[in-house]
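A.B. asks: In what follows, structures are represented as structure tokens.
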Structure I
Amino acid sequence: MKKPKVLLFLLALLTFQSCSDGYYEVIKKPGNDDFNFPGNYIESELKVDGKDDENEWKNVKNSLNFGSNNKANLRLYRGEQALYAFFKVKDEDLQVVGNNDGDDVTKGDSIEIYFDFLNDGAAKPQQDDIQINIGVHGRTRLFVGTGGEWGSWNGLIDYAITMDGTLNSLDTDLDIDKGYNIELMIPYKQVGILKDSAFSIALGCVSRGIDSTNQTLDYSWDGLVYDGNFIDPQKPSSYISYVNDSYYLKANAPKDNISLDGYVYTQDKKPLANATLEIDGKKVTSNSEGYYHFEAISPNKNQNVKITKDGLKERNYVLEEAYLKDTSTNKVTHDFVVIDDNIKFKTLISGKVKNPVDGEIANAKITINDDVIYSSVNGDFSYEYLLNDDLNINVSKEPYNAGNYSFSLNDLAGNEAYDIGVIALYSASSSFTFGGARTTCKIDGEVFRGFDGINFIFKSQENLINGDHVELFIDTKESTYSRDDSDYRIDFSGDGSINIVNFGNGTNTNVYKSKIKTKTYLLKTTYYIEAFIPYEFLKITSDEIIGFSCGSYKQLTSDWDGFAFIQDGFNDYVAPEYPQEYLRVNIDNGLYRSKGNDITPYIIYGKVSDGNTVINNAFVNNRKVNEDGTYKAYLFKDNNTIECECVGYETKQIIVDLKDEKLINLDIVLTLQKVTIKGYIIDFDSNEKLANVKVYLKDDPTNYVISDSNGYYEISCTTAINAELVFELVGYETTYKTIAKQALIKSYENKEDYEYNAKLFK
């Protein structure tokens, strides 16, 4: 059963009027749908009636679906003097809040459209940012950005609404609601744009309904997800761009053609005249000062730049799309270097190799292109480089992760000396996993210390959208069972937004002051969130221990799941509400459980050997020793165990007596793992068992055994290397057998002998 007529009031008088097609539409008075009331600039090009029966709407191709289950759809049409928007919304329960005059638009069935008309992508709403809310009953909210939030806007717009259903009916048996349409017109002069101007938008949709008791009303909000990214209406920087008649993420949006100019130099920074530069079929020539200029270069793709000149090698550069678009004007300036083989220009490259905790690193291997040098005792290095290409440097030293660095020829040109600064060698990161229960994302994490802060990396096979986020809990200073001002919760969303809570001081709404950095991106099928938390923000130094816990949150289902740390065979849950239970990040990035945060560690150092020979492939507390067998480990009073492991050797655990001395020398001597190889020796032809066969290891012929009268032998060997057995008997060919160390290790681990029966040939 449909309602006959309902009276509403909005700015001007609104009425619902029955139509022959079964819709109810809003009629505005005075001015009706011609948008010609006093103060208006134009007459409507389209009939703003909430119907899309005009050819202009039928020919529009730019369609956007948004909201849960794509319940809402938007189309845009660029008229000659105004922008038009048409919304189709599926809604099986048309509801607004009680009294229409007192209705809050955003708590009833309504649409929201947000504009960034300058397309400048500010972090917060600015004066060029407009928010328009229209309820199904015809009430509106119009906002403009104030630089930090939204304020009232008095702009002139026109709109009309048609409904397929009955508003606020609770008779679900007789009233069949299907949805509503909203048609909107915004004159260009009201928002300061032209017909062909690029701008950005975000969208929202509110749904109100009744619960199972058929009485209580509730409402929910849905936004726009575009290309896997949630488009946050409160952040114009996240809006999608509308260019011509297509939608783009801001980073991918096409821009107008740009000009490109700059200078061409040789490697000694001298101008190169009469060089030919070619881009996309366009050619220009550098003048006597090396200056060149291109007009009308597209920034919407990578551009290949070919530079040629008689007598010189051709030089090719790639100017990436992101670089060409990264300009507030329509001009990009870029210099190029072309190599002249007749010019022998050298620059003295210098730098220093450091670790954030250990400081300067001596004897680091530095590979510069094809040459190898080593850092000094102070971590310093220098190298005279003949400029003929970009500079590529690889730096390595165990147990640190190797680092690769590149320096542009453009930056090096003309410099007789070039200090590249600090080359960082980081300790290996530690990995952990959390989330994945119920509907939450499973997250793989990494953590490591940098020079200025702690780095976390979160990886997922699912994008974090629509409010989904990672929760990182950090504990500093001395730990208690209750959270205080030394404890933080930091939420990282897939859209790059951050929310911070300090449990002593509440929510930090001024996130930009925190200096916390985050980067989100998709690499193949994995979504990455890289987070950097400064020591300054945490009020700690680089050598202080922190504790942490994590959680994965799913907005749609309100599900949360944390993580467990596997230690000593137990899968222990790391409860975020109890800082003393947090997982600790050691100075060398190792992970361990502890009841508190010791600020100053005990440094344990020494050498690993078998008593005579250095062992350089051992691991001490999960970190590989140096090439000379030396190691450094960090311990605390409630975490005072050194564990040394090496393939082929007995694992050794040492409980260190931690007293007042913070620097402790501890050499570690490992014992070889031994396993017995046994079996019978048989004549190949007769199958008779052979006695008096000499059996020994190829590398140790003086230590041999003789098979007994039954042809049986036993010999002991280490699991550290492959066992190369030799079988010798007068009248028989000497026989050799190699047994892989992996097989020997397996026998050792299973606490069993390795069996091998040999056959000898005459």
Structure II
Amino acid sequence: MSGSLRMVTYNVQCRSWAMEAGADMSIPPSETCEERAKLISDNLLNSARDYDVVCLNEVFDEDARDIFATELAARWPYAVTKADFAVMNIAWPGKPSLPINPAAFFLDHTGLGLLASWFALGTPKMEDSGLMLFSRHPFTLKPLTQQILSALNPFAIGELTPLGFPSVGFMPYVSSTGADAWAAKGMLYAEIQRPDGDVFHVFASHTQADSDKVSENKTERAGQFAESAAFIDEVTAGSGTANVFAMGDFNVCGGQQAVTLDQFTEEWGALFLTAGSLWSDRLIDVWGREQCVGAAAALPPGALAGLRDPGPTANVVYPPAEQRLDYLFRNAGSAMVAQHVYVDHALATVKPGVDGVSYLSDHRPLGCDLHRRMQDNAPNLAKLADADPDFTDVNKLVPGQVRWYRFDRLGTYEFRVLSNNDVRFEVYLDTDLSLPRQPYRNEVNPDRGTKFVLPSAPFLVKVFCGSRRSEAGYRFFAHRHTGASPWEAIDVVPEVNYHEQFPAGQFLNLDQSLAPGDDTDSKWFVIDTPRVPVNDEIQLTLTVTPQDHADDGAMVSVFADSGAPVLTLETTAGPDSAPMTLQWKAKDNQRFYVTVQRKNTAGNPLSFDLRLNWTVTMLLGGLLGKPHLVCTEETSGWGSDDIALTLSTDGVVLRAISNDEIGDFDDDDVRDLSQWLPAFTVYVNGVEVKVIEEDDISANDVGTRTIGVLPIGALAVGDLAPGVRVERVNPDTSARVIATIDVDDGTYEFRCTLARWHEQA
């Protein structure tokens, strides 16, 4: 574990009553701050991530601050519980609240020159910085004379003098604008030392926010980044290759070249990618420049295609609706590498059965698992595994280490890890490195392992010990289904193109006797309709297009599996060298096998494309779908909107959410609906979203919008129907969709994820 460090940054949106009163009620009410602080604390304490350092942003409510300080003290006893222009409160075991004047820090580190400039940086504000920092390991203690301490600070800091002065500091920014001008925006610093002697320089900040559009306040942010760069340079001067980390809500819309955010990434590129700045030369955005750099065009010549996860951490009311605003940076000279950067959805989840709290924050936490650089221990350093059809690796893990394996071919796989210790694995699509994929229908082959159906590539497998204090040897197996038999059948995901090829000069297989007739030399595929109920018939359309070496073409057959010893022929086409289309109808929870049989007996290497379409759309709930209701403009009249919400699919009420459950709404309020919607709801006609303003209930106080089915074929960003827009299309056949609903003279948005398919459904 000595080489391991885990950090998380979380904007918890605990604004004070005074800030909300002065900010035209644009933020959800402060009444739930205490409850949310307790729930967030519980999530942190019960997290399996076992974080070493926790950074909280936007803790302005004093009662919430006290809850965090009290609840988290046992796990993270060394803390900065308040960072303000004139005072910092430090928690230390046995000394829960020691006030320190930040000026002492500047004296200790840089002398009187910078101290004088510090006094000129700003003036006291109504609120402090909202930053809190908690650490499992102690702050480094620096010797400092009692004379200087007494001169700078009349408080009880002398209690620590025999031990030293905690190396923590805070630098306020010169200026902020809008509602942010009420707070002492700035950068917090702490030097942390582990028992093994390793020292870490940790910086945290919450920079200027935008209100109405991306990069609206980029000028103010540029100034703050320049100030923070000078501060980091000054504090870490002469530290060479020491470990330097910066994290927080930086309010810059992050993006990579491979995702459809190019128009929003200008500021990100200027700040974090352009040479000549500390934020691009010395510090590295570990998500956008290492883990998920996007298209191959952004990489050195010959490099593998970059990983594509856009990593959204916040919901906002202006486009794009989801943005990566939270960051973690490491210094370029660090011996440590980001083994895994992820959105920690579990920390942001309201547990079932909690009353009175419908969300925890408008941000999601960003976690990072760091370790000294080793072979294959980061997604961008993953070992390329060619499962053709099998792959095996015998290796070991030291404490805190993980290993990554990268696969560049989609399909059906089985994975297994053998070890005498608690060694586990997780599977991730490169478009979502935060939520691991789940085994397909819990199918396990006792000889080859657990089955996964991966609809896009590249994808990655992470191998790690259950405890980061453990070390272990292991053997990792991967097997890719080839379609050579019914037991090797390739699972077909709708809207995904499968390109397959027969071997040259040999039969792929002999007659399997499971299907009527002779199926010698056939590729086998399997199609499962959803297990969750579907209220109507499902229309399936399968297209097979012979490609190279078509010659005599192929025969395509679809068989129904009713559980009988022999399959039943459903439909067939061919033999033909031209595209063949087969159509049939089905119900939920049915299985069909497809054979593509090569008709050229000479064994030419026939290749073909296979694609399935069906009339099924899924509304995803929970963490998979992250559904939200957003108030973009509240209705006129006195007070907040008393909103209730009803969702129906195919004319059947799915969930009626009362105002007592979801709470009142003001401008820009965001509510997470994950806890009220099932993980999967399948429909064939549409989803009706009804927003009700309960304080009047006249006809115009009920707004309705219907979201139809996903169209067959290519899905693109843009209008799906009047009032319904596709915000993002994912390679795994899912799409982020926004439905606009007018209620009286107000406007709401229902944001959801629709999909054709999911392995758990």
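Please treat every number below as a calculation from the coordinates, not as lab data. Predicted, not measured: the structure shown is a model, and the values here were computed from it. Cβ atoms are built from the backbone, for glycine too; each structure is taken alone.
A.B. asks: Where does the value 33.9 come from, among I, II, when mean projected area of the Cα convex hull in nm² is the thing being computed?
C.D. replies: Structure of origin is II.
A.B. asks: To test your reading of the models, identify which of I, II gives 17.5 for mean projected area of the Cα convex hull in nm², for residues 125-324 alone when calculated.
C.D. replies: Computing mean projected area of the Cα convex hull in nm², for residues 125-324 alone on every structure in I, II gives 17.5 only for I.
A.B. asks: On to the next question. Supply the structure label, taken from I, II, corresponding to semi-axes √(5λ) of the Cα gyration tensor in Å, for residues 653-716 alone with the calculated value 26, 15, 13.
C.D. replies: Source structure for this number: II.
A.B. asks: Shifting gears a bit: Where is distance in nm of label points 7 Å out along Cα→Cβ at positions 229 and 285 largest, in which of I, II?
C.D. replies: Max of distance in nm of label points 7 Å out along Cα→Cβ at positions 229 and 285: I.
A.B. asks: Assign the value -3000, calculated as helix-only ellipticity at 222 nm (-39500 (n - 2.57) for each DSSP H run of 4 or more, over all residues; to 500), to the correct structure from I, II.
C.D. replies: II
A.B. asks: For structures I, II, which has the highest computed value of distance in nm of label points 7 Å out along Cα→Cβ at positions 381 and 613?
C.D. replies: Evaluating distance in nm of label points 7 Å out along Cα→Cβ at positions 381 and 613 on every structure, the highest lands on II.
A.B. asks: Work out distance in nm of label points 7 Å out along Cα→Cβ at positions 189 and 413 for each of structures I, II, then name the structure with the largest result.
C.D. replies: I
A.B. asks: Still on this model: If you work out relative contact order in percent (Cα under 8 Å, 6 or more apart) for I, II, which one comes out largest?
C.D. replies: By relative contact order in percent (Cα under 8 Å, 6 or more apart), the leading structure of I, II is II.
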